[in-house]
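Input: structures, listed below.
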Structure P
Amino acid sequence: MKPLLKKSNLSQPRQCLIKLFQNVNFGKVDLLVRSGEPVLDPPPRVIETRKMGAQKGARAESDLADFCLKEQVVELFLTIDEVRDGLISITLKHGLPFSVEVERTSAC
């Protein structure tokens with residue numbers, strides 16, 4: 001997959017995932033991936049991180065219909081394309097993927 005630059009170019013599951021990231025803002029999302037797409041039914045497991053005295057709630061960008069994707073989001077979707085099928089745990093900071101742990105079955 002070549003990097004997509006705008007949210008509107010993404011599949012519906014990928015757009016929903018970005019919206020979820022913006023709403024969580026800080027935390028972790030455990031996401032099932034099938035055939036290179038996020039599985040949103042059942043919903044991913046979300047662990048929200050809250051810092052006392054810090055910004056709370058969704059990102060201001062969550063109300064925008066379309067926008068250019070940040071490099072971190074493009075890298076995440078390239079990782080999802082590579083994994084194809086498996087479970088990934090995504091750590092979010094400021095509504096963006098910060099790190100990804102990939103769990104997948106591997107045969108010898």
Structure Q
Amino acid sequence: MPVVESQTIRFDDVHAAGVVATSKASVIGPREGWPDHALRVFRIRPGGRTPYHQHDWEHVNYFIKGKGVLTIGDQTRGVAAGDYAYVPPNTMHQFKNESHEDFEFICIVPNRGA
């Protein structure tokens with residue numbers, strides 16, 4: 001049974017257009033025996049954001065630390081640790097951290113989106 005201890009997770013900075021102060025850890029996927037999906041953890045530092053973007057796969061999010069702002073389509077709302085979100089495929093979306101602490105969330109996607 002693959003178990004990933006939180007202290008062993010390695011975050012790498014994300015370098016892409018529109019990304020600010022964001023890092024990602026690939027935690028569970030094919031290497032751990034989950035062939036169809038990937039579980040990643042994103043950390044967005046204060047003032048950071050992902051690009052406003054879309055893609056042809058869905059993702060499921062669970063917010064594990066801090067507070068953030070999530071835009072899905074034309075709706076924007078605050079989210080916080082303990083909340084969940086579903087981002088449909090082909091829908092514009094963005095995550096932002098407008099707080100003074102790190103904002104972290106789990107993001108589960110099909111492997112083509114990993």
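Since every read-out is calculated from the coordinates, none of them should be taken as a lab result. Please read these numbers as outputs of a predicted model, since none were measured by experiment.
Suppose you compute log10 I(q)/I(0) by the Debye sum over Cα atoms at q = 0.18, 0.19 Å⁻¹, for residues 29-92 alone for every structure in P, Q: which one lands on -0.85, -0.93? Matching structure: P. Work out relative contact order in percent (Cα under 8 Å, 6 or more apart) for each of structures P, Q, then name the structure with the largest result. Comparing P, Q, the top value of relative contact order in percent (Cα under 8 Å, 6 or more apart) belongs to P. Assuming 0 is helix-only ellipticity at 222 nm (-39500 (n - 2.57) for each DSSP H run of 4 or more, over all residues; to 500) as calculated from a single structure, say which of P, Q it is. The correct label is Q. If semi-axes √(5λ) of the Cα gyration tensor in Å, for residues 13-52 alone is calculated from each of P, Q, which structure is the one that comes out at 21, 10, 7? Going label by label, the one that fits is P.
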